[in-house]
Structure P
Amino acid sequence: MKDDRIAMYRFLSICFTYPEENFSEVIQKAIQMIKQSYTNLNENGYKLTGIRNLKQGLKEMEKLSLHQWQGVYTGLFIANFPKTPFHPYESFYKDGLVGGEVSDQLNEVYKSCGLEIFDEREFPDYLPFELEFGAFLLENEEACKPAFAEFFFDHLFSWVFNFFDDLNKDKKVPLFYRSLSQIGTTFLTKEQKVLKELLNEN
């Protein structure tokens, strides 16, 4: 069960990253790898939705060239005129600007578990980094237990649902990304309850 949760964090992290070479093949493999975990989580009360739409959304994105897909990602999440519609950064949802104190706080949480961000193109509060760190914490539960409450409840859960909601309700957003937001919302809603119970037990 824990392995399935870890897999889901990693799956979402991969899918929300900037598209690179052979990205559609990477996503196809990721969907195949997550298939059993998706089933297992659903059988254990997670009630995930969105995977069928995600597959349809991937077919739509595969009609684009890599350059076009990168353009879609950039227009949604990085830069657009007159403004970028969606910001996959915790700091934007808390302060209205990307980076700053929130990003620095999160960097300290990573360092407390012996991690550093090596991709200087991105801030520590970039969604794929937070999702990957969620997987890391579950894998290293005993060693990093002091970081659990701060990361999940003061950081990830405090903003990610608003981001997913913004993405999901805009019908101009490609189905691929709206479906990811549905999967993310249903997974993390249950995950929040599971982790709260875990922390209360300890």
Structure Q
Amino acid sequence: MSTPLILASTSPYRKALLEKLGLPFECAAPRVDESPLPGESAEALVTRLAHAKALAIADAVERGLIIGSDQVCVCNGRILGKPGSVDNAVAQLMAAQGRSVTFYTGLTVLDAATGQCHGLVEPFTVCFRTLDEAAIRRYVEAERPLDCAGSFKCEGMGIVLFEALEGRDPNALIGLPLIGLIELLGRHGLNLP
């Protein structure tokens, strides 16, 4: 590949997903304030942050296709981020149990040399089973999903929490929608396979 591919993330989950495409790439840590703006919708937030992450890396390199991604979970009209603690994870999952929760993943591919940028927002809905607090707490203690928006890891035991999944790309739940990424890379002239 003549143009370097750079993932603007240090997330091991996003890195593992991008590895599925079999392309050489580097990872770089973007320095971006992820705080939502007052009144900002989930879709606007992930769009802004995915672009900001890509731009933060593009400012430090001369060329490359920079992939920026950000994800939030929306439950009962509220944006939920990463829980950070066991108690917050349990509270998030208690609020989600028995409900449909939508995840929005913003994705941007930015050409550092030209400034050309393409992006999208990939929604994915998860229908949670009705569970009691003890079952949720057992899950959180076993899986430790403290760095995951929505407090679960669908690539792990998180699947036990769901009744149904709705969306075009389950990779979006992990934070990097590969179907959308392939489309955006194609717009930059990188066609797979």
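From P, Q, which structure was relative contact order in percent (Cα under 8 Å, 6 or more apart) = 30 calculated on? Corresponding structure: P. Suppose helix-only ellipticity at 222 nm (-39500 (n - 2.57) for each DSSP H run of 4 or more, over all residues; to 500) works out to -9000; of P, Q, which structure was it derived from? It was calculated from structure Q.
The value 1.6 for distance in nm of label points 7 Å out along Cα→Cβ at positions 9 and 73 was derived from one model only; which of P, Q is it? Value 1.6 for distance in nm of label points 7 Å out along Cα→Cβ at positions 9 and 73 corresponds to Q out of P, Q.
Values quoted throughout were computed directly from the atomic coordinates according to the rules given, and no laboratory measurement underlies them. For clarity, every value in this text was computed on a predicted model and none was experimentally measured. Cβ atoms are built from the backbone, for glycine too; each structure is taken alone.
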